[in-house]
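Take a look at the structures below.
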Structure P
Amino acid sequence: MSDPIPAVQNVHANRARILQNLKDFVRIPSISTDPQAKPDMQHAAEWVAGQLRGMGVDNVAIMPTSGHPVVYGEWLKAGATQPTVLIYGHYDVQPAEPLELWHTPAFEPTEKGENLFGRGASDMKGQVVACLAAVQALLETQTLGVNVKFLVEGEEEIGSPALEKFIPEHKDLLACDVALNPDTGMMAPDIPTITYGLRGLAYFEVRVVGAKQDLHSGLYGGAVHNPAQVLCELVAGMHDDQGRVTLPGFYDSVRPLDPVEREELARLPHGDDFILEQTGVPALYGETGYTNVERIGARPTLEVNGLLSGFTGEGSKTVLPARAMAKISMRLVPDQDPDQVMEQLRQYLEQNAPPTVHWELIKHAGGSASISDIHHPAVAAMEKALESVWGKRPLYRREGGSVPVVAKFQKELGTESVCTGFGLPDDNLHAPNEKVHLPTLYRGIDAVVHFLLNLKA
């Protein structure tokens, strides 16, 4: 049975246009962490602004920040008696490397069956396009009954550092009753999902330096401490044999899981077998005393994201490297503070790094964890919307990833966020061959239409 809502019918009639918009967006290599991609970041911001203007959104602006620009727009013609929803998104993407593992070019969107492959197709250009399409359909059918603001940033993939100043400096501009954040995902194509908890992020670089230059390992090995060995030993010592992080005081602020929440998390359908299937690892690993669902969504972690030292080319070179570097990220849970965690890491290095080397700790990004109010009226509006489209009530979950802006909105705007999204666990986020499942994305657009209609007072 077709949906009788005019805006939903409009969406269905314009799917070809929506898909083309997504392809055009994905073609822009807007990699926020790459200094060489600055022109592409500007191009992506201009693309979003052009879409908003073309829809009839007012006061569209590309606003400068200390980093990449923010795109803003508003449609406030529903009147003061109607709620205002702030739709959040980001136009930046992760680097595509390793390129050789992609089956199709990362920035040439390619349809295969029901999927569209390309960097950012799911995270989160597909989600941004879904929201744009929903609002455009409501505007074209003259059925948008709430006020809407857009905030689309360009630094989410590097921790949203520019928003630290931008949000408090633009509180009046961003004032709203609720935020819609589609930067989370679904558990399966047939399981609509609302995410009420997100982990925070702290991202660091540890540098270890020994000699003033690389040395001949035969002439100096055994007398000069190898920075690569030192770094490996430091990294290895950051976990104990129970899978717990060993930084001093790391768990002091961690909010414990209460029994009721553990019971709810145990009801989620994706257990160990699902994780094994999705990852291909021979066995799972983690902190003793917790299920893997709890480890992923509700416990803090420390991970090594990259290691670099010495000679890594083809063949052999007997070198004692002068330097070694590790990229380390931590996923944080409510009540943990990124700056405090940095001091815990610094204290660990001070206690464990040998005097035979120099070391340096650099912070790259940080953001707090968040817990959203699942009793907010807008959450009920989203639950009803998802049920209207999927024919079943959504599941509620805590997600292991980080969306720093949710906590920023809570702190600076006093605004709760409704976090959902239409990406799937096998979308290969941050990995080669990222893709979005188009039928699920199309249903997501319908759900956003229903959500905005449900918000009307």
Structure Q
Amino acid sequence: MILLIFPNPSPVPYHFMTPLAVFSVGTYLEERGIEVEYFDERVQERSELDRLLDRSPELIGISVLTSFQILRGLSLSRHVKKILPRVPLVWGGTHPSMCPEQTLSEKLIDYIVIREGEGTMEELYRTLVRGGGDAASIAGLGWKTPAGEVRINPERPFLPIEEIPFPFRGKARKLLPLYLLPGGGFPTVGYQMSRGCPFNCRFCYNDFYHHRLCRRKPPEVIGEELKQLRELGVDNIFFCDDSMGGKKSFLKELVPILEKFPLKWSASPRIDAIDEKLIGDFERTGCQWLFFGLESPQDHILKYIGKGLSRKEIDRGVEVMRTSKIISTYSLMVGFPEETDKDALAVLDYADELHRLHPSAEIVIQPYAPLPGTDLFREAVEHGFRPPAKLADWSSFTMDRIQTPWLKKRALFKNVYLISFLAFRYEHLLKDLRKYRWAYSIAHRLALFRWRRRWFGFYLEGIIYRLYTGWQYLKARIF
């Protein structure tokens, strides 16, 4: 039996979405005759983990993103190894894929899966169970010699798109009710129509993880899987695809499929892929919310980061969305290596412009964080960025923290993410959180007051937030 674990990715109580990272791998393994169990610490009690460990799994996998999830992954790894010290422990996900050598230098971790995990996990499991196999022959695997030397095998070819399973079969189907929020407005069930992205954003993980390729499921497969989701009682989904499959032609092909099912849905397409007709079709087929990565209002920055967008295309898309009933979220970034302070401040001014043009839209501003393996990472290092020396230190790479030494107005920008979140992204994301709603409402009004006056210095609310998250980080190191 293989046990797949999904650690908590956030220090803040928040919406939890189905962990496709482990469900997809697990379903793939189950369809090939391997028993799989799951533990998601966001929705399951710790006693359930101990119950599963009592069954003596033969292999344990933990999925980890570059975030708070690293600390929780390490804590869960210590607990697992204390109970089952001889059971091989595998880490997979985007962070081990970005930093394979450093991840394997952690004594708790025996193997890492690099990039897609389905085929590598199957081959590793069969090699370990049957015995006599050679880890050096498994593509996409990182491992250690008996002397503790790290070895990284050649990359595994991408899984053919037709072999990627519908993730809610087998054990994952039984866990699905844990993620359904009756009457909830925010989607908590994720579904993937494609893997990868064809665009060339120099800051994005797709640069190294998917090699800028996009593999899309055929329309008939998407239709059948959406039908299965409806039969399972799901009526609100988030399409977890990067750039929603990438091509405008693909988006048009989705419309007749979505017309067949009474679904609420949300996604993150490119803003240059939309037009009035497409957005009208999206409204008619149940679209609730669209997330757009604009990054910058300035053409020279958009060109520098490889966004493949122009300000003219952004303005055209905003004009379409501001007349729509669909909730729009516009994401902006500051602090790229060759960006000046003037460029960064222009992003704040553009947020005001967006708010005037589209008052109901959500706006989020986050500092750029260098990710290993991306094209822009090399420039970040040249400009003075120093990657964390320890695996656990990557846990601080969250959207509310500045990691770049060249961003000079740190007193202003260290608070810009939290203030913009509370000022412009408050209602949609927090309306399902009934507890302490009065406190969120007060924080929202204070954030708007601060934003209008650019008063980001002495941010008492931010101090309280950081004290709270600091306490959560401290607790995360303890099981």
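What follows draws every value from the coordinates through simple rules; no lab data is involved. Treat the numbers as computed from the prediction; the structure is a model and nothing was measured. Cβ atoms are built from the backbone, for glycine too; each structure is taken alone.
Structures P, Q were compared on mean count of other Cβ atoms within 10 Å over residues 311-318, and the highest value belongs to Q. Looking at distance in nm of label points 7 Å out along Cα→Cβ at positions 127 and 335 over structures P, Q, structure Q comes out largest. Using the calculated result 23.3, 80 for Rg and Dmax of the Cα atoms in Å, pick out the matching structure from P, Q. Answer for the origin of the read-out: P. One of P, Q was used to compute relative contact order in percent (Cα under 8 Å, 6 or more apart), and the answer was 26. Which one was it? Computing relative contact order in percent (Cα under 8 Å, 6 or more apart) on every structure in P, Q gives 26 only for P.
On FRET efficiency 1/(1 + (r/R0)^6) of positions 23 and 175 (r between Cβ atoms, R0 = 41 Å, to 0.05), which of the structures labelled P, Q is highest?
The structure with the largest value is Q.
Please state which of the structures P, Q yields 14.9 when mean count of other Cβ atoms within 10 Å over residues 167-174 is computed from it. Structure P accounts for this read-out. A value of -12000 was computed for helix-only ellipticity at 222 nm (-39500 (n - 2.57) for each DSSP H run of 4 or more, over all residues; to 500); which of P, Q is the source structure? It must be structure Q, since only it matches. Identify the structure, out of P, Q, from whose coordinates mean count of other Cβ atoms within 10 Å over residues 271-278 was calculated to give 12.5. Derived from the structure labelled P.
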